[in-house]
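Heads up, there are several structures right after this.
No lab work stands behind these numbers, since they all come straight from the coordinates. Fair warning: this is a prediction, and the values are worked out from it, not measured in the lab. Cβ atoms are built from the backbone, for glycine too; each structure is taken alone.
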Structure 1
Amino acid sequence: MSSPVQRNTLVVEEAEIIAQRAFAADQYTLTLKAPQCALRAQPGMFAHLTCAPHLSMRRPLSIMRVSRDQGHVEFLYKAVGLGTTELSKRRPGEKISLLGPIGKPFNPIPDKPRCLLLGGGVGIPPMVFLADHLRKLPGDWQPVAFLGSEVPFPFSPRPSRLLLPGLPAQAIATLPLLEDWGILCRLASGQSLPGCYEGYVTDLARTYLDQLSSEEQGKTAIFACGPEPMLAATARLAQEYNLPCQIALEEFMACGVGGCAGCTVAVHTPTGLAMKRVCVDGPVFDANTIYPAAAAN
């Protein structure tokens, strides 16, 4: 049952675990019945979850998928510490306190319908959510997703049936879910995973951008989430091609609602450097405000 506590889109729900699936490298997908969160969630937003009854501090997880009809919210996470390890032990039928959805989402640009989505590791979930969102929007949106991982992907890749010209011949693996949605997708890894591009998603993105015409590049925007080095490289790539770029940051959080200021980052504004809270001022930022062009070169 939802509490009446809200802050803009924010709600508190006792969410029921519908499914919890384990994958290689301590990766998990978690599906919760949280209808109020599902109703309000937008791509790039996250939820703050209580991982176990004896742990008071919540953990932030990016939202990967929502079903508004069923009231389901799905997350992909990696068990890397006490909280997420405890979360991985929870089973269907149990209840979890969910605070969310939280944060500022991605903002697709109407005159930039060619959306290049870059996701790395646990930065993949927001890209899946954004791809799903874009395919349902009115208009001729054309998302292309490049997803990278240095461990086995938390799904079974398969050879793509959708043609994506200009890429290396070995880059044929795709995320089946996106393929089934009709969305162009390729996978990248430095671990010689079958069918994957050997290298970084930003290198794959560069190869893709190089084969676009100047007119096509002019209609392109980049959206990304992943580890900090990947986001910095993405910002440099966008600046090189003069493309708008939005990035979702990942930071450790305590409260998740802007009260503790424990997730602040330096943001470049027209009036100078300012400290912004990732949880409520983000997690989505214009890449140029985090990695300004002068500092990136």
Structure 2
Amino acid sequence: MLHRQRLILSMLAHAGGGATHLEVTKWAFLVKTETESAGGSSFYQFVPYQYGPFSFGLFQEVAAMVRNGLLVEVPGSRWQLTDAGHTEARRAEPTSAAAARSIVLRFRNKTADELMEYVYDRHKWFTVNSKRKKLAERPLAKPAVYTAGYEGLLIDGFLNGLLKAGLKRLIDVRHNPIARRYGFHKSTLTRLCGNLGIEYRHVPELGIPSADRQDLADGGLAARTTLFRSYEQTTLTEQTAAVAGVAALVSEEPSVLVCMEAKPCECHRSHLAKPVAALTQLPIVHLEFAA
């Protein structure tokens, strides 16, 4: 079981065994943003959503904890600990658990409106998509050929980075957009992007098949150089219509070429960006987001 999951259970234990979805989400956000431990290095990340900071990943993992008998869903959009959940809560990492306890004890007697007001007032960026009230405006990126990789990020942190960068469209240039990490599979990524007003486009013909990447781990820089040279000489030469299509998308509104690797020099997107930049006469900007 992941440390961050036990920390959610610990929060519920300190709340008397149960709390609403809204309370858990906002408490977890405050653990992340207003405690020294930040919930640990792999704690949930957050994105501006309909009622302020939200974590798609948190809800996905809580649903799994419900299925596994650690929590039950009760009326009033509440999660309640089971006996098994209480047992796991006691195994939470002590430093982060103490920080989480301080947040829960501080806010558990606040009304939903009081909790929301506190979060909104101190973290205005996370209101940009709010149905309740907006205290910040969503930025719009300057014209450029943007690229980004999601390696090492949770889906919420990655999408938050795209929103902060002012991007409106995600162009997925993976050949086969599947991923073990929640949120980066094509169907899920399409849905989550849509929830946040980011258009999703997939251009598989400009990706590199996984079979062609098998030797990269052992081959080092030489294997990567050979692969990307072949990509430029074959795919980028043969798929000129697809490259032109991406250039048209980039010219329409702020868009980002997305693949997995964190470093652009280790990803084919940096090579794809060059002909797109030549067609659009726009600069290339490689985005990197903190984990």
Structure 3
Amino acid sequence: MSLLALLWACADGDPASDTAAGQTTTPIDPSTWPATLGNDRPARVVHPGAAWSGEPLPLVLLLHGYGATGEIQDAYFGYGDAVIDRQFVLVTPDGTVDDSGSRFWDSEAWCCNFGADPVDDLAYLWSLVDAAEAAFPTAHLAIAGHSNGGFMAYSLACDDPARVGRLMSLAGSTFADPSDCAADEPVDVLQVHGTADDTILYDGEPVYPGAEAVVTRWAEKAGCDGETTDGTADYDAFTSGDEATRLPRTGCGDSEVALWRLDGGSHIPALTDAWRNDSLDWLLTD
């Protein structure tokens, strides 16, 4: 089975500086860096190892979609292959298995703890961030999620926005009621969404807001006062031409809030190298 077919099936069912939060003040020997983090729920880690440049490393927490795994999500996004060239640490945890045999994140929003299983993924994921910040010379935290992972990413930002440097959601959403997100400070947010997504609808449903509404919420927190177009690109090989339109909000002060709209894009677009490069540029920028 090809990777895209598998993802479709899953969709259905030297010393480091101490100038930023989470960075260590102690020289770290890359030969001691762990390949996993966590105890009862170990999470895979990909890092530069001996190829470390000696500079603090952005920490990227990658959250899979419903029914997938961290390793599958990384195979789809292709981020693990870039950790040496781009110099960052990638953590790819797995959600809990539900009664249907599908892995999920309990985002506390609509998606995707459908069996109301007793799990606290906020606590679990923050513990992984703590462990990563203790084990590596980290810079800012960036969270990337697909679908259910996007819901979970927004829940982390709502829970503790001061810890989240960057957030990117592909085909995800958040709480239906804005008051369920207690965050009253901005987070740099990038929402990527296909207009033909028939799993998490671009325009939303009563149980979750649409892509533009999600972006507007975070733009309001950042005090943004407008929107512009930052060009087009080919991010989805399933559609012809430059189907992606980058729509950053303007007047956001020190924050960045943007929508990348994939015209005709589905829930699992065939992501191009241009998307991988541009999305990593966005996530790794401090």
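Observations, loosely collected:
- Structure from which 14.4 was derived, mean count of other Cβ atoms within 10 Å over residues 91-98, options 1, 2, 3: 1
- Origin of the derived value 0.5 (distance in nm of label points 7 Å out along Cα→Cβ at positions 131 and 147; candidates 1, 2, 3): 1
- Read-out distance in nm of label points 7 Å out along Cα→Cβ at positions 99 and 227, computed value 3.5, structure in 1, 2, 3: 2
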